[in-house]
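Student: These are the structures in question, set out in turn.
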Structure I
Amino acid sequence: MKITPQCVVSLTWTLKDTLGETLDELDEPTEFLVGGHDLLDQIDEALQGRGAGDTLELHLEPEHAFGDFDDQLLYLEPRTCFPAELEEGMAFEGLPPGCTASAPADRLYFVSEIYPEHVVLDANHPLAGIALRIALKVHAVREATLEEIGQGTLGTGFFKLGGPAGD
């Protein structure tokens with residue numbers, strides 16, 4: 001079966017930056033809904049017409065991956081709004097009470113720096129501003145169920161982490 005919109009593909013990949021540093025490696029095949037919300041548009045397009053066993057390599061500029069880094073998505077918030085056990089890299093869905101009220105509630109915020117009185121939170125995707133090279137292997141292709149199509153995702157949307165970024 002060839003890949004068409006609204007089908008399910010089983011993929012593995014190696015994701016690298018343009019310097020060749022590996023950023024992510026998916027060793028075990030994982031299913032994604034093509035034509036849904038699981039993959040970046042450029043990946044969806046590149047997979048069209050491919051089949052099980054095919055491999056492809058893509059170069060994605062930030063605007064086709066996770067967007068440019070936006071310094072307006074950095075927030076300096078009071079340390080008292082966060083749990084005592086706070087570490088850099090932790091993520092929060094929305095900001096806790098007592099933080100910037102105008103900050104979008106539907107984003108993931110990553111702790112980027114911790115100071116005694118403040119915490120710096122970053123609502124950019126962790127890969128924002130980075131050009132990417134991705135080597136994909138298609139392991140299997142199947143028709144999507146009506147339920148999967150209706151949901152628009154299989155819930156494995158690595159590429160859509162963080163809400164609107166990358167849409």
Structure II
Amino acid sequence: MSRVAKQPVTIPAGVDVSIKDDQISVKGAGGTLSLAQNVLVKVVNDGGKLSFEPINDSREANAMSGTIRQLVNNMVVGVSKGFEKKLSLVGVGFKAAAAGSKLNLAIGFSHPVNIEMPAGISVATPTPTEIVVKGADRQAVGQVAANIRAVRPPEPYKGKGIRYADEKITIKETKKK
């Protein structure tokens with residue numbers, strides 16, 4: 001059995017998990033998330049702990065039990081605590097401003113870049129060179145952060161661009177005469 005699936009998911013107070021034939025729903029303070037149930041994995045709720053067992057001994061069922069366990073764990077953590085990604089802008093005159101569900105970027109192009117946030121994702125700019133993306137869905141938070149970074153990824157010679165806060169950029173040496 002998958003090592004990941006052996007560990008049960010504990011459900012904290014204030015989080016409600018409902019298991020139906022085709023769907024697993026998690027409801028909490030951060031919102032409601034749902035996941036399609038896999039036929040290869042049996043999910044059991046026993047007293048505030050979710051356990052995940054493969055239906056048969058196949059390799060695919062074993063792998064899916066660990067995958068489903070981790071996805072449900074991310075949903076439980078997301079509705080209770082939430083996820084966030086931090087990005088930083090490096091470059092002269094680079095600025096970001098959050099206005100409601102929009103992010104306005106001035107990053108050296110001849111035009112401003114406006115990015116609309118999907119439902120369930122919020123964006124904040126504590127300083128003009130920092131962007132914080134928050135939400136309950138881990139995959140959506142990561143995808144929105146990647147889309148923002150893709151507007152102007154860091155270049156290798158000066159390191160200018162949008163990067164994750166913990167990202168290390170290897171600066172290339174310039175050509176010598």
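Student: Using the calculated result 37 for relative contact order in percent (Cα under 8 Å, 6 or more apart), pick out the matching structure from I, II.
Tutor: Of the options listed, only I reproduces it.
Student: So if we calculate percent of Cα pairs over 23 Å apart for every structure here (I, II), which label has the highest result?
Tutor: Top value of percent of Cα pairs over 23 Å apart goes to structure II.
Student: Identify the structure, out of I, II, from whose coordinates FRET efficiency 1/(1 + (r/R0)^6) of positions 17 and 89 (r between Cβ atoms, R0 = 25 Å, to 0.05) was calculated to give 0.05.
Tutor: II
Student: Can you spot which of I, II the value 13.9 was calculated from, given it is mean count of other Cβ atoms within 10 Å over residues 97-104?
Tutor: Label of the source structure: II.
Student: Any idea which of I, II comes out highest on distance in nm of label points 7 Å out along Cα→Cβ at positions 41 and 121?
Tutor: Largest one: structure I.
Student: For mean count of other Cβ atoms within 10 Å over residues 73-80, which structure out of I, II has the highest calculated value?
Tutor: II
Student: Can you tell which of I, II yields 25, 14, 9 when semi-axes √(5λ) of the Cα gyration tensor in Å, for residues 81-136 alone is derived from it?
Tutor: Comparing all candidates, it corresponds to I.
Student: Which structure, out of I, II, was helix-only ellipticity at 222 nm (-39500 (n - 2.57) for each DSSP H run of 4 or more, over all residues; to 500) calculated from, if the result is -2000?
Tutor: Only one of I, II returns -2000 for helix-only ellipticity at 222 nm (-39500 (n - 2.57) for each DSSP H run of 4 or more, over all residues; to 500), namely I.
Student: The value 33, 13, 12 for semi-axes √(5λ) of the Cα gyration tensor in Å, for residues 49-128 alone was derived from one model only; which of I, II is it?
Tutor: Source structure: I.
Student: Follow-up question, since we're still on this one. Ranked by distance in nm of label points 7 Å out along Cα→Cβ at positions 65 and 153, which of I, II sits at the highest value?
Tutor: Once distance in nm of label points 7 Å out along Cα→Cβ at positions 65 and 153 is tallied for I, II, the winner is II.
We did not get these values from a lab; they are worked out from the coordinates using the rules stated. Predicted, not measured: the structure shown is a model, and the values here were computed from it. Cβ atoms are built from the backbone, for glycine too; each structure is taken alone.
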